[in-house]
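There are structures below to look over.
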Structure I
Amino acid sequence: MAVVQFMVSLDLSVVNLGLPKIAESLGFSELGLTWVIHAYALTFGGLLLLGGKVADRYGHKRVLLIGLGVFGVASLAGGFAQEPGHLVAARAGQGVGAAVLAPAALALLTATFPSGRPRIKAFGVWSAMNAAGGALGVLIGGVLTQYAGWEWVMFVSVPMAAVALALVWRGVAADAPTTAHGRPDILGALLATAGMTLLVFGIVRTDRYSWGSAVTLTTLAVAVALLGAFVYVERTTARDPLVRVSLLTNRSVVGANLYNLIFGATMASAFYFVSLYLQRVLGTSPAVTGLEFLPLAIGVVVGSVIAIKLGYRVPARTLMITGALVTGVGFAFFGLIDAEGSFLADVLGPSIVASVGFGLCLGPVVSTATQGVAPHETGSASSLLNSSRQIGATLGLAALGTAAHEYSGEAGTPDALSDGYAFGMTLGALLWVVAAVIAFTVLRRASTPAQAQQGDPDPIGERKDRQDHQSATA
């Protein structure tokens, strides 16, 4: 599962540094080039809920294998693209594969490690590989683009998909479908997929139409209406719902997903702003820029190891609050960058602080979002979590990117650009304060895993969640 998540996370960032070469080779326009990123975001974010339900219904291992196959084939096709449309279609195919395999993989991890020290270790390893994949994707993308050609930012996923498929085939036990009975909720699936896809579509087009434009407001209004209709259908349908109402009333699930929304928004923005600052302000080459992202990857691993060490003695809620505050300090540190800075003075320190904070909270938030969830809902809970991060990344990048652009103005000078990037990172620091408040107020105070094992096998928070689930089911 760690290899699977590393591959998906890497694919979110590996293409970024290859975009200039892709535009030059395939003849993309400035606006058309953004769809190399958006095609993946639209399909991945829009189909996640449906992917989770498919995994619950047809077996997590089986769906994971299918998703890996789709992802690998789409990656191979993208490397052979000869026209802009070919590459955009391949990126959309990668998004479809990721939307199917990501919730299935996380559901398998949740079912395999339901509680205790093994769960803490498993989610710690998973979180380290998740965030390290994003950071190393920048390094790998820069090196491949400069020395091997842009095609290899697509080809690199093919052997990883093949290795992951072999590991899953041999190392993961087959599981039976958890929702084998009942008619599928086709209408709910269509409404959720259309609503989430339109929401992502409206957000990513803010680079062309402003947030206050009629096009953006109309698109987002229709998206909200579709999602509202989806909630109504889920509450009233006689079929097997895509997401059960009991899941949406679970405080752990809701709190973790709100927290995860901010995580996705700020992490995507950090990669974006730091990459542009290094290349456009400091004049760093793509390969060196990728190399300078290594401290970010190492810091995430360090933070994840610390979370594993503390996770058996410290409640997940405490780790999430601490991680949010540490990451917020790192973002505030990033807010001090200027045009006369350097990597050592302006990037290295905040990269280490922010990445350690990322590592501290990533495992606990994933574990919290799936803790106490009924077996037949693990796929749905996993897809919700993946979806909240993807939607957060898209929304955060659009919002903070727009704010940074407005702050820097049209000058385009190194001073103006660095001021805009610094402003965007400062806003990210404020969002992490909000995340800490969410963790403190929404999530229940629960005993540590060690206390639960010694004298309280049913912690208060988990017992209450089960009671809520039983009441809703009844």
Structure II
Amino acid sequence: MTPQDELLPATRRALSHRIAVAQTEGRAPSLVAAVVREGRTVWHGARTSVDGHGPDENTQYRIGSITKTFTAVLVLRLRDEGVLDLGDPLEKHLPGTGAGEATLADLLAHTGGLAAESPGPWWERTSGALRPELVDVLGEDPFRHPVGRRFHYSNPGYTLLGALVEELRGAPWEEVLRREVLQPLGLHRTTARPQAPHAGGWAVHPWADVMLPEPAEDLGRMAPAGQLWSTTGDLARFAAFLAKGDDRVLSAASLREMRTPAAAHETQDVASGYAYCLGLELRRSGGRLLVGHTGSLPGFLASLTICLEDDVAAVVLANCTSGPMPAAVGADLVRIVAEAEPRIPEPWRPLRQVDPSVLELTGQWYWGTYGFALRLTANGLASLEPLSGNGRRSRFRANGDGTWTGLEGYYAGELLRPVRRSDGSLSHLDLGSFVFTRQPYDEKADVPGGVHPQGWRGIG
């Protein structure tokens, strides 16, 4: 660790205090956490009820549904290789499941309409041998909602995605995951089955300070939905990957796609600032947009939380069925670091060169009477923003032919085209049929519907 990576003593104490409160008030046998800043682990903390024993960043805990994010990475890898399209129905690649009308994107985003759980005994506390085939995971009636209509979290949906990976790779999900994700990222302490040192899972009695051991079952077919064991050290590295990408595993562009909301949610979800993406969750907390995933299995709680704007991430793991709220703790750890030691921005640097015809596009524009400003940024993008209020805004990428493509918001995928007069001078901008002019309703430009010949005037 270099000196600039270290946290200030006051920050470290605040982080330690937060997990101490979480472990005490949540009555967790143990709780471990890590903080990542600018892609590097800068803090690790642990609290335990056992004197003389402190779990460290190499102690395994079960991470539950954070496993789904790993499975989603495998599916996106197949898409990037051209093996499949996310719009493909499952039936195209994995026929005969009875749930084949759901698309791969539906399954990733939990909009496939499938049941939340597998039929039969509680799958998280019973052996996967009870569900040896996909039909045992799905049951006779796998759907609860129409495909694609609403968000409904589905563990069997990710079982299907794991089976898809196995079918297309010709190898077990666990083997594919190890070869394509875990080994390239150096996640050597992330495994499908516990490897010492690892924490034991406990149930803490809700009305008494006593505990009961929880079973640690092999989930079999359900493994792609929640099987993995990992450490704060490994998950910290995984968080850095999810934020920045690694071309050996998945590009930054594909990870941005994974972080984009993809599911229609209930009204209460929208009000609380929650959205599901492709194997990742988005949450708002204290004005911050956080991306990551939570996880739970009997005996274990887990969360992975990333704030891209502050470039800070947190991992929280505990070995109890209920008690502390890892997602809330993770959000607090991110907040503590972001507020105590705000991110220092990169130095401003000018563009090395700029085409005069591109520079001509900058400045003030009007869509009707709405004012906008178009700017060029040092990374070669164009940014269109309203002069006031919360109107539509987007960044645009140059296409090399004089046009630009929107990257986000309302204008994502839309074409921005400069329109020139016969003498070569710039007339207006055409953005998905919207005309932006230098003056409000400029009579010299080709404004749809025309401009009244009497021009602007008062009431009288």
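Values quoted throughout were computed directly from the atomic coordinates according to the rules given, and no laboratory measurement underlies them. Source: prediction; values computed, not measured. Cβ atoms are built from the backbone, for glycine too; each structure is taken alone.
Values for this structure:
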read-out: Of the structures I, II, the one that 16 was derived from, the read-out being relative contact order in percent (Cα under 8 Å, 6 or more apart); value: II
read-out: Ranking I, II by distance in nm of label points 7 Å out along Cα→Cβ at positions 23 and 151, the structure that comes out highest; value: II
read-out: Structure from which 4.9 was derived, distance in nm of label points 7 Å out along Cα→Cβ at positions 167 and 375, options I, II; value: II
read-out: Top of I, II by distance in nm of label points 7 Å out along Cα→Cβ at positions 95 and 327, largest first; value: II
read-out: Computed 1.14 for Cα Rg over 2.2 N^0.38 Å - originating structure among I, II; value: II
read-out: Computed -7000 for helix-only ellipticity at 222 nm (-39500 (n - 2.57) for each DSSP H run of 4 or more, over all residues; to 500) - originating structure among I, II; value: II
